[in-house]
Structure P
Amino acid sequence: MKLPEEFVDKMQGLMAKEEYEAFIKELKRKIMIHSLRVNTSKVSVEEFCRIFPYELTPVPWCQEGFYIPRGFKASKHPFYYAGLYYLQDPSAMLPAAVLFPQAGERVLDLCAAPGGKSTQLGAAMNDRGLLLMNDISPKRTKALLKNVENFGLKNIVVTNNQPQNLKEIFPNYFDRVLVDAPCSGEGMFRRESRLTIAWRRNFHPSVCTPLQSDLLNCAAIMVAPGGRLVYSTCTFSPEENELQVKGFLEKYPDFKLLEIKREGISPGRGEWVGDPFLNKTARIWPHLSRGEGQFAALLQKERSGERKEFPQFASIEPKQEKLLSFWDFCSEVGITPPSGRLFLKENDLFLLPEGLPVALQEIEPVRTGLFVGELCHDRFLPSHPLALALERQEVQRQLELPVDSYEVLKYLKGDTLLANEHSVAGNGWLLVTTNGFPLGWAKRIGNLIKNYYPPSWRMR
């Protein structure tokens, strides 16, 4: 891999000789680090380690993160399709772990796509509170939505808005805000060599720093009094890291920098920008830790001022007669009807998060809450997100497919199954599970089990 000369010269000027040599040597190694993060909203870390087919090595800075053996095709395993884990670079697990959201809080992921950090935040919140995920790219927002749905998250709002618009609507509102900012991507050179070309053309630090400053300005306004903000990048550039934080603190004296202390990480390089105080920030270096380049800063807003409040979103509950097919479906599969507010948008049924602010009507979200299914005249068609949001004990009619069976692979590829090969009584809807974890829907019709696994989700 040929690194940009300007980048090499800059790092050589910043680092001592021995450190620079170790850094460059590791950066040029042809190595791919594989890791996953457990979805603790579906399975405990202890249970996951017990049922996973290989021994796992913990990621030191994230208690749900694990290194996985080379050669294991994690994206082809049924547990991946059940949403039990997310495939993520170990260093990328740091920012959300540092933000550490709590159940019941209001949390904003300002640059959320494709959803790795959002799924981590959502799992930590355990479906309590409100998680708003935003990205300005419509295409990337689709990937974000798919990933959070695969995780079975319910307390979600996905938006596709400019941060400046959100700033105007939600001042002093969020308890925790994550700004995983677009950056020059130097920390990912080893993993994606094509980024060295993009660095020269479109993602030079001088191009990225103004955007990062704008994002931080928006985020500062949206953090509630006493709330916390994490700023992160996957680059080595001090202009995009410590210097950004230094400028932010000068502009917003009502924020203070908190020290990040976690096993396996290194302190920031405040000396590179003339302020050793900024060593309270955190870095991950490929020559010092088992991961790619990462930077994170944890900031807290003073408690002075009032937290912004909004009236609750006044949804109109669907008339009971419109929901008859849904209640029939619940009875058929043995689901306890969901507690919470159901909302009908044309023929699509949604379960809304609690405490939904009325201000969301101003930004036209891509998705609000859990998509439950579609009402089609006198029939109800359950959604795939509903299946993945359910817990194993919530549904009576299940079709259990062994995790290591050919049948589970057939299902994930969209094939029809034969009813006489499975102990399923009677016609009707079934929740397909493996190891007790939901995968999706199927429907027995005579001797056939019709597959309702969505085409865009199927195993290739």
Structure Q
Amino acid sequence: MKKFTTRSRVFKSSPAEFGMHGRSTENWVYLGRLAESGPLTDVRFDTSLAHVIGLFGKRGSGKSYTLGTLLEGLCTQEKTTTISANSRTQAVLLFDTLGIFQWINIALSEKSQKETILQQFAVRRGWSIKSEPLDVAIWIPKGSASDSTPATHKEFTIRCSDFAAEDWGYLLGLNIYNDRMGQLLNDAFIKVTLDGWSDGNHSHKASSTYSLTSLIKCIESDPDVKTTYASETRRSLRQQLCTYERNPIFADDGTSLQDILQPGCMSVIVMNKMSDELRLIVVAAFLRRLIASRIRASETEKHLKLLESITDAQREKLKTALAEAVPPTWVAIDEAQNILPSERATSATDVIVKYVREGRNYGLSFVVATQQPTAIDQRILAQVDTLIAHKLTVQSDLDYVKRNMKSNMPDEVKYANVTLDLDEILRGLDIGQALISNTETDRAFLLDIRPRVSVHGGF
């Protein structure tokens, strides 16, 4: 690994601490060691407060590996380990678009019979890291299991009523305002969720917790709908919705968010077998529920702390509600350019923008990992407080990093007695090396990312 010579202030003690907001913390993740001249200095990153992290790097640079390094420190079974100090009060939700993190629950071991695991274990030599057990749950869409699927994987479903009319329109490729079939979808959705509808014989009250079956029956039978729209239009839309009604991932109730988000646990949502459109609305559905739940939890917590004129019974009710609430959560998306493209809005864009703009108020952190920072919606990247950049070679991505550094670069950086500018530094980083820049730290630093304690599936 390269060792860079820098000129400017360096950390005089080990560990070096990032993101500490001017105070010490009992919650941190061991990220690696400084790749700068002088004594080896461990690098810790604060995880007690909410962050928005931008993690960038070209394919093969170690970006996804670093994402795993960060997240596994948040889900150790023990509170004090060689890779983190973890109060186990936060949950982790990782959207795995390529399926490479579904092995993160497998520990590296020198006793393994698998050559790949032995090779990854060997990388840990020279690092004071033990085989720390992790608390991880792997979730796959219901109905996607095969004979090779590990028995430990869990199935999840999505509640239909978490989808707005726009979501169904996006999934079906319809504009709910301009397309005739899209207008039909929107009108039926309004009837089922707001106005009420009829099947010709019975009236049905509107319900925000609608089922896909009720939406289909409204299209088939409601007198107003039948009068307004041609039978061919209704038949075509019904057929498309019936296709999704038969998909086992859709359910009237859906998997509980409380089941997925457990304090101290990482839940990996495996999405590599989903269509692009389905991935987007699944991400949106999860995050809508998460934001709403954390807002309610925050309000409940403030009521308990600030209101004096409540009865003992009311106080106990509030305490119970808070205990049952979804915990503060870290959400991470790998290969995020597929979910948050800069050139167009997707069904997930608005909810993620809301998440990163408001989430820190409710204990919600976000990690956006991508090969191409310029391919990500800039409203997301504008909220980044910590930038971790691996090797980049595309000039537009290099320019983005230069414009968006969160702290100053060292006064001078040399390698092999050659003075380097920022472009040369980022182009010349070895695999597993990164530049970290944080709003709470005076300058950016170069570091070697520590080895993982869990299997990395991105080989």
### Message
When FRET efficiency 1/(1 + (r/R0)^6) of positions 199 and 295 (r between Cβ atoms, R0 = 35 Å, to 0.05) is compared over structures P, Q, which one is greatest?
### Response
P
### Task
Can you spot which of P, Q the value 37, 22, 17 was calculated from, given it is Cα extents along the principal axes in Å, for residues 71-126 alone?
P
### At a computed 73, 51, 38 (Cα extents along the principal axes in Å), which of P, Q
P
#### Entry: Test item: relative contact order in percent (Cα under 8 Å, 6 or more apart) calculated as 28, pick one of P, Q
Q
### Task
Work out the source of -7500 here, i.e. which of P, Q gives that when helix-only ellipticity at 222 nm (-39500 (n - 2.57) for each DSSP H run of 4 or more, over all residues; to 500) is computed.
P
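Computing FRET efficiency 1/(1 + (r/R0)^6) of positions 239 and 343 (r between Cβ atoms, R0 = 35 Å, to 0.05) for each of P, Q, which one ends up highest?
Q
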#### Entry: Of the structures P, Q, the one that 4.9 was derived from, the read-out being distance in nm of label points 7 Å out along Cα→Cβ at positions 15 and 351
P
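Each value in this text was obtained by applying a stated rule to the coordinates, not by laboratory testing. Just so we're clear, the structure is a prediction, and the values are computed from it rather than from any experiment. Cβ atoms are built from the backbone, for glycine too; each structure is taken alone.
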